[in-house]
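What follows is calculated from the coordinates using simple rules that are stated; it is not laboratory data. The model shown is predicted, which means the values in this text are computed figures rather than measured ones. Cβ atoms are built from the backbone, for glycine too; each structure is taken alone.
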Structure 1
Amino acid sequence: MPASILSFAHRQPTPIADILRDEAVKRAFAFIDANAARVTAEHIRICEIPAPPFKEQERARYFAARFAELGLADVHTDSEGNVLGFYRGESEQPLLVLSAHLDTVFPEGTDVRVRRVGSRLCAPGIADDVAGLSALTALIQALNHAQLKLRGTIAFVATVGEEGEGDLRGVRHLFAEGRLAGRVSAFVSFDGPGVDFITHQALGSRRYRVTLTGPGGHSWGDFGVVNPVHALGRVIARMADYRAPLEPRTSYNIGRIEGGESVNVIPQTAALDIDLRSTAESELARVEEYLLTAINRAVLDENALRAAMGKKLQVEVSMIGNRPSGETPREALLVRRSVEASRALGINPVLNRASTDSNIPISLGVPAITIGVGGVSADSHRLSEWYDPIGRELGHKRALLLALGMTGLA
């Protein structure tokens with residue numbers, strides 16, 4: 001464990017009750033209450049900057065400019081595309097990262113203009129994770145307004161590649177190759193709305209793309225040659241029969257299939273993408289083995305059935321995602337502080353497990369959690385996604401209180 005984390009874990013933190021009584025903190029809370037309309041305006045502005053998978057650059061440029069405008073130190077964009085800026089305290093340690101992800105699941109060309117329906121803001125990505133991103137700038141402004149002095153330092157980070165095939169590439173870089181590698185004392189990811197859950201357990205997942213290739217041909221004249229779609233159908237049928245245990249909870253999902261040119265053409269290529277998840281590494285390995293066996297059997301069956309034609313299917317199995325599991329222990333300072341900060345504001349939090357940017361630091365032994373930042377939403381990852389900022393101030397206050405509880409007041 002890095003020395004910075006050891007010192008961080010053993011120092012005496014400022015009690016939450018003392019933080020709440022601090023006059024500067026009261027000014028910061030009052031600022032949060034008074035600036036809801038301004039936060040909403042920025043929330044909309046961020047959402048309307050497209051950030052499709054692997055193309056977050058425009059939104060990243062906005063955050064680089066915004067971090068600099070808000071007075072953060074050493075604002076820069078790293079080689080992976082993450083945007084970083086520092087609210088410096090008396091010391092670099094403890095170094096707390098407050099993070100939200102720039103990317104959405106929606107492809108390039110998606111209409112991300114925000115519509116208002118009553119108090120709701122409606123647009124793809126409006127909650128996941130524009131809610132987290134707008135919380136970053138809101139907290140910086142609250143810190144600035146109250147002129148809060150910290151013992152440690154906060155690194156504000158907007159990451160790339162959290163969703164889907166991004167496979168946490170931004171936060172992987174942050175902890176493996178970035179300038180913060182080996183220096184982070186604790187990591188907090190702001191991901192979506194609400195205040196009910198504190199995610200301290202990382203849900204492991206493995207994702208595969210299975211591609212089958214054959215000679216193709218005419219559906220009548222070449223009938224009898226190996227058919228990639230037929231073989232994939234066998235894979236899908238076998239996976240559908242897999243009895244995933246409820247404990248440890250395990251899931252699988254074939255989220256995309258593609259291939260073929262026309263109804264009367266035997267396809268040359270067909271592919272599927274599958275997501276495997278489990279709360280236990282042993283069960284994740286078991287369902288992974290089942291999948292690989294199902295692929296092998298399906299190809300062998302198709303090749304044997306069509307052997308008279310003298311052609312065989314070729315198979316390529318590539319891993320497109322590998323998210324590690326693990327947990328930040330309940331007794332860890334970060335988890336205890338997050339619970340204390342929640343309860344001090346009347347929130348009764350639930351500790352849970354999910355797959356987020358926190359998976360990476362957790363797997364490396366760095367204390368990490370993911371929390372919501374207030375408001376309510378529905379239809380995440382759908383074009384009909386909406387967000388209502390009702391109660392958002394409570395989420396922002398909890399996030400600020402947690403940050404101060406980890407870095408300490410000077």
Structure 2
Amino acid sequence: MSVAQDAAPAVEAVGVAIVGGGPAGLAAAEVLAADGFDVHVFDAMPSFGRKVLLAGKTGLNLTHAEAYASFVTRYGAVAPRLRAALDAFPPLAVIDWADGLGAACFTGSSGRVFPRVMKASPLMRAWLGRLAGLGVQFHTRHRWTGFSDGQLRFETPPGPKLVRFDACLLALGGASWPRMGSDGTWTSILAAAGVEIAPLKPANCGFDVAWSESFRDRFAGAPLKSVTATSAAGTVPGEFVISRHGIEGSLVYAHSAALRDALEKDGHAELVLDLAPGRSETRIAGDLSRLPAKVSFSNRLRKAAGIEGVKGALLREVVPDISSQSPQKIAGIIKALPLAVARARPIAEAISSAGGIRWDAVDDGYMLKGLPGVFVAGEMIDWEAPTGGYLLTACLATGRAAAVGIAARLRGARAEARSSGSPGP
């Protein structure tokens with residue numbers, strides 16, 4: 001055994017320990033430091049906000065500009081639990097916050113809100129600079145491995161380290177994009193401590209489809225534009241991409257929770273596609289009927305329904321004998337093409353994750369009921385949302401809500417200590 005392994009862990013005492021340097025953790029740090037608390041942020045990676053930086057390479061979607069009454073419904077069944085946090089930091093507050101960091105925002109045609117520079121790095125630099133100016137202390141390459149006698153235990157390059165704290169926030173993310181630091185290993189640590197955990201699952205993810213080899217080789221990477229897709233999630237317009245494994249892209253992500261849950265419940269799921277949303281089934285059938293029989297099937301699709309390229313190939317892939325069907329049958333298939341999906345892509349490829357700490361284990365101040373003084377925020381908790389700014393807004397909002405809970409607990413402890421004449425945190 002090495003000398004480093006034999007040596008007793010180094011011990012450090014801090015006020016508030018925040019484990020995880022993503023948006024939820026940094027949002028909490030900002031609130032607490034501005035309130036005068038001693039704040040230390042620990043992260044396993046060599047820098048902070050890496051997932052945000054990666055997501056923001058082509059435009060950081062901060063939030064969404066739709067009416068707030070609609071915005072809060074995007075969180076599904078858990079919206080009532082998230083509501084207080086979102087009310088305290090709604091989309092307009094997110095925009096004001098970003099503006100304050102020099103990241104002036106604009107709203108795209110879809111309602112998504114982005115910094116005008118379309119990059120995350122300027123905002124992250126300004127944010128980290130603001131936090132440093134407030135006195136936040138940052139600790140990189142600190143991998144959290146659990147608790148030891150009420151202290152946080154970390155593995156660091158020099159060796160193991162224990163951190164005593166007055167209050168602690170865990171903001172370690174879910175299990176998507178593990179190379180950015182959110183690998184979900186915390187689930188086993190908290191489960192061992194008696195915290196109830198819902199299994200982590202991919203969210204906003206692609207799906208496997210059993211493509212033929214010829215279709216996959218020819219069309220992998222091809223986009224399907226101007227379509228609508230229907231599942232239990234409703235009917236949504238947009239576009240998606242054919243991948244070597246199946247399908248991915250914004251339109252698929254909008255249906256991912258419904259498809260994933262159907263696969264888990266029933267063992268099968270399908271996305272129903274309208275490949276010609278601007279034309280009625282009656283019109284397409286009539287236009288097909290009027291074309292001479294000598295016209296090739298490809299030209300019939302193009303002239304009657306505006307379908308060509310990958311759309312036409314997809315029709316043949318899903319319904320190999322479609323060219324022999326009646327005009328009415330073909331029109332019906334074009335307007336409601338059932339695309340069966342086999343399974344969700346692995347969680348490591350997903351944009352976000354569902355599952356995590358069950359809400360029953362968390363009090364209204366975001367503290368774990370079974371671990372007094374330990375708070376949680378962000379994707380560690382069992383909620384999910386579609387892409388479009390909803391994910392980042394809720395991470396920021398829950399981080400700030402947890403900070404409020406931490407501040408209230410510490411102030412309460414100090415007041416109790418003063419009344420009893422004993423030293424407090």
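Ranked on mean count of other Cβ atoms within 10 Å over residues 207-214, which label among 1, 2 comes first with the largest value? When mean count of other Cβ atoms within 10 Å over residues 207-214 is computed for each of 1, 2, structure 1 gives the biggest number.
Which of 1, 2 yields 0.20 for FRET efficiency 1/(1 + (r/R0)^6) of positions 87 and 223 (r between Cβ atoms, R0 = 30 Å, to 0.05), as computed? It traces back to 2. Taking 3.7 as the value of distance in nm of label points 7 Å out along Cα→Cβ at positions 39 and 231 derived from one of the structures shown (1, 2), identify that structure. Derived from the structure labelled 2. When Rg/Rh (Cα atoms, Kirkwood Rh), for residues 63-246 alone is calculated for each of 1, 2, the greatest value falls to 1.
Computed over structures 1, 2, distance in nm of label points 7 Å out along Cα→Cβ at positions 119 and 375 reaches its largest value in 2. Tell me which of 1, 2 gives 14.6 when you compute mean count of other Cβ atoms within 10 Å over residues 31-38. Attributed to the structure labelled 1. Structures 1, 2 were compared on FRET efficiency 1/(1 + (r/R0)^6) of positions 311 and 351 (r between Cβ atoms, R0 = 25 Å, to 0.05), and the highest value belongs to 2.
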